[in-house]
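Bear in mind that the values in this text are calculations on the coordinates, not laboratory data. Just so it is clear, the structure is predicted and the values come from calculations on it, not from any experiment. Cβ atoms are built from the backbone, for glycine too; each structure is taken alone.
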Structure I
């Protein structure tokens, strides 16, 4: 079998390299992780960072019980603070997996049903188009099959309001239109789905989403450099976003508003994300039970237009010997990627703090 080759032109190529390694391991029916030449890998990452002028990055590769590569590169902010594997980055849409996990926990606890109509928890949807929204279930939101469009979700990306009413206003904005497609019939990725899902969690648990995720995921896993929409428990300096225009990097102070917190407002470090992925692989019952783990990604997800499946905030690809589960994140100034295979006991996290003209090479 042909050995996967590193694409030395980009960090996205690095991430694809590990996906190829996952597939190669699955095809050969071996659980042995790919041998890593740390020096070679470090040279490659440094080359990719330099080619796209990426200010900072953190990379962790681990098995289900040990870290086999962990290294940070470059700077976290305009003042030159060095990145470490504990530096919190904005992780964008990987945040959706936190929301999906909490819903799975609550259903397992018997506190809700994923097949319940969204109108049961969100009265603001019981307006002009109530009959349409009554056909949308929580499961539809978590699998992007509610009928909401990509545009319905992206309209909130420019909102910067951090106030408590911003989510309620976003829910009312979504409720002012009926879904663009019949619920359950069409997969279309939309941040609006997880915006509504986050609002439902706050309604059901009568608690701020930030605290829900911290209490149910971050604290039990010791993820001290992670938060949803706010400061982290540690005093680790948070990475700043950089935007690239015409080959020049500029630091940015823009911060997405609370309305996009559930679909993309997470902060986490590469080390913390590795702990999270290890917990998903282990499924030891503390945070992730075996029954919940079986519902993540490809196993029970819905088909997408790209041949993958989507479930509980993760994409999944079925290979002959294993399931590869992954998600990326893209917010202003940050690109993130995370992937794992439970069967192979292997995961990888790549976090960077640049978007712009060279986004294809991040």
Structure II
């Protein structure tokens, strides 16, 4: 409007005010290790101090995060900040995509490498148990049925714990619950019945295992079977008995149990390695054991339970904890050192050593 004091003139004009996208001020990244948080803080300002804002962070893996935005209005600008965290199950370099958008669709995007470090796996607790094999015959176990209280250390009797362990682990004897039932199985009745004879020797074999006279993990070498350990032989014997195999098969598995009960084809001693190992991330874990007798064994525990992780695998289960089970037999007396190496699939490893003497 223009006036000379007496006359007025008025005109109108259309003003187009363009939106300005938010402007990044800084991006702060606190790096982390696998299984631990990576923290990202974005700071920005916007000349449109009345705008509202949304922050979105895409981590390359997993769902994006839309953290709470805190703003401070100081016309003619508004300042904003937002912080978010994300946990990766594996180490690597991941691309973080950070976006700030105002309510007028003004969008600013920034990318940043997010570095995640690897951590060593840990041996949470490993035990090496050695069993010197000294199995007892079926006759010995039948004799133990006579004792309410064993008269000497040489006689162990039929203990309640033995019965419970057999019922829990055996398919053939899963229903036994008393000493009387066990001893009835050890009695020599109709020795022309090959099934009965096989079950008689099998019960004695189970008693040798649960009493600690014989290790399930012990290697065996018998022409009667392809089984490589006592445990495998037991499963073979039970399978034939449960299937009601022909007489010649029943006699063969009876002879297997009889041979093992008499100490034939069994290693001098056996060791079992048990316990737990873990990784803070989702790495696959490998346990390698050098048994000190020029032999070694290893087992790999896959995080997904199926196969190897890809090179960069930030998902999966983490932390990852597994129960270890390795066994080995020794055929000669001596002093041995077992060296156990635990490694993850990124090359980190640590060792534990166990020494013992046999004979």
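Relative contact order in percent (Cα under 8 Å, 6 or more apart) was computed and gave 26; which structure, I, II, did it come from? Structure of origin is I.
Computing distance in nm of label points 7 Å out along Cα→Cβ at positions 40 and 120 across structures I, II gives 3.2 for structure II.
Could you tell me which structure in I, II was used to calculate FRET efficiency 1/(1 + (r/R0)^6) of positions 88 and 136 (r between Cβ atoms, R0 = 41 Å, to 0.05) as 0.15? Structure of origin is II. Supply the structure label, taken from I, II, corresponding to helix-only ellipticity at 222 nm (-39500 (n - 2.57) for each DSSP H run of 4 or more, over all residues; to 500) with the calculated value -8500. The read-out comes from structure I. From which structure (I, II) was semi-axes √(5λ) of the Cα gyration tensor in Å, for residues 48-167 alone calculated, if the value obtained is 38, 21, 13? For semi-axes √(5λ) of the Cα gyration tensor in Å, for residues 48-167 alone, the value 38, 21, 13 is produced by structure I. Could you figure out which one of I, II the value 2.0 for distance in nm of label points 7 Å out along Cα→Cβ at positions 200 and 280 was computed from? Working through the options, I get structure I.
When distance in nm of label points 7 Å out along Cα→Cβ at positions 256 and 312 is computed across structures I, II, the figure 5.1 traces back to II. With Rg/Rh (Cα atoms, Kirkwood Rh) as the yardstick, tell me which of I, II scores highest. Max of Rg/Rh (Cα atoms, Kirkwood Rh): II.
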